[in-house]
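Take a look at the structures listed below.
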Structure I
Amino acid sequence: MRVIATKGWQASYADPIRLRAGEAPRLSGREDIWDGHRWLWAVAEDGREGWVPDTLVSPEGRAVREYSALELGCAVGEEMEAVTETHGWTLCRNAEGAEGWVPSRHLRAL
């Protein structure tokens with residue numbers, strides 16, 4: 001699905017958390033609610049830290065799928081391809097082929 005940015009966005013983290021499926025991140029107990037969705041602060045095995053969707057971590061404490069918190073900066077009016085959406089964020093691919101997360105509330109379907 002094609003989307004357009006209705007508000008610009010700048011990436012928050014230079015080296016965001018990445019998890020492999022089956023990896024057991026350390027959860028700090030810190031939580032946040034973003035647009036009604038629960039996020040957990042996690043530390044990956046490689047030491048990178050960041051927010052992960054609560055559904056990413058199984059009850060046994062393992063990542064149920066691969067995940068990267070890489071965000072994609074964008075400008076107002078920029079058109080992108082929406083790849084998937086979760087927890088108030090949309091994974092987008094821009095015209096140059098770069099992928100990353102953009103807040104869903106900053107996007108509108110074309």
Structure II
Amino acid sequence: MKPFTERTITIIKQIPEGHIMTYGQVARTAGNPRAARQVSRILHSMSSKYQLPWHRVVNAQGRIAFQDEEKAAVQRNLLENEGVLVLHNKVSLETYQYVNHEPYESI
């Protein structure tokens with residue numbers, strides 16, 4: 001497994017319940033600020049295998065990124081079950097965004 005993928009998995013696993021991160025934020029934290037789409041692919045292909053809390057990752061505006069309403073509803077329900085308020089498929093980044101101020105190496 002590539003180092004970026006390993007770091008991404010570690011970061012996503014550490015998002016606390018009731019908080020979210022954006023795809024770009026995960027990519028920056030993992031060391032590649034231009035890899036938001038790669039984070040999306042990692043989530044899509046590895047969430048089950050690594051038991052990732054995929055529902056805690058949203059787009060840069062705080063929106064649920066799924067176009068499919070059924071998948072969006074699953075993510076919305078999982079977030080709401082953790083106490084995250086989701087209005088019109090959007091989460092307040094100001095309220096719920098997890099910010100780890102430590103550099104990756106200390107995660």
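Please treat every number below as a calculation from the coordinates, not as lab data. Small disclaimer: the values here were computed from a predicted structure and weren't measured. Cβ atoms are built from the backbone, for glycine too; each structure is taken alone.
Given a computed value of 0.4 for distance in nm of label points 7 Å out along Cα→Cβ at positions 7 and 31, which structure among I, II does it belong to?
II
Let me ask something else about it. Comparing distance in nm of label points 7 Å out along Cα→Cβ at positions 23 and 71 across structures I, II, which is largest?
I
Comparing mean projected area of the Cα convex hull in nm² across structures I, II, which is largest? All intermediate terms of the calculation are to be shown ahead of the outcome.
Working: I: 6.8; II: 6.4.
Comparing I, II by mean projected area of the Cα convex hull in nm², the maximum is at I.
When helix-only ellipticity at 222 nm (-39500 (n - 2.57) for each DSSP H run of 4 or more, over all residues; to 500) is computed for each of I, II, which one produces -13500?
Only structure II yields this read-out.
Here is a further query. For relative contact order in percent (Cα under 8 Å, 6 or more apart), which structure out of I, II has the highest calculated value?
By relative contact order in percent (Cα under 8 Å, 6 or more apart), the leading structure of I, II is I.
Assign the value 8.9, 26, calculated as Rg and Dmax of the Cα atoms in Å, for residues 55-94 alone, to the correct structure from I, II.
Structure of origin is II.
Distance in nm of label points 7 Å out along Cα→Cβ at positions 63 and 79 computed as 1.2: which structure among I, II?
Corresponding structure: II.
Hey, another quick one. For structures I, II, which has the highest computed value of distance in nm of label points 7 Å out along Cα→Cβ at positions 39 and 87?
II
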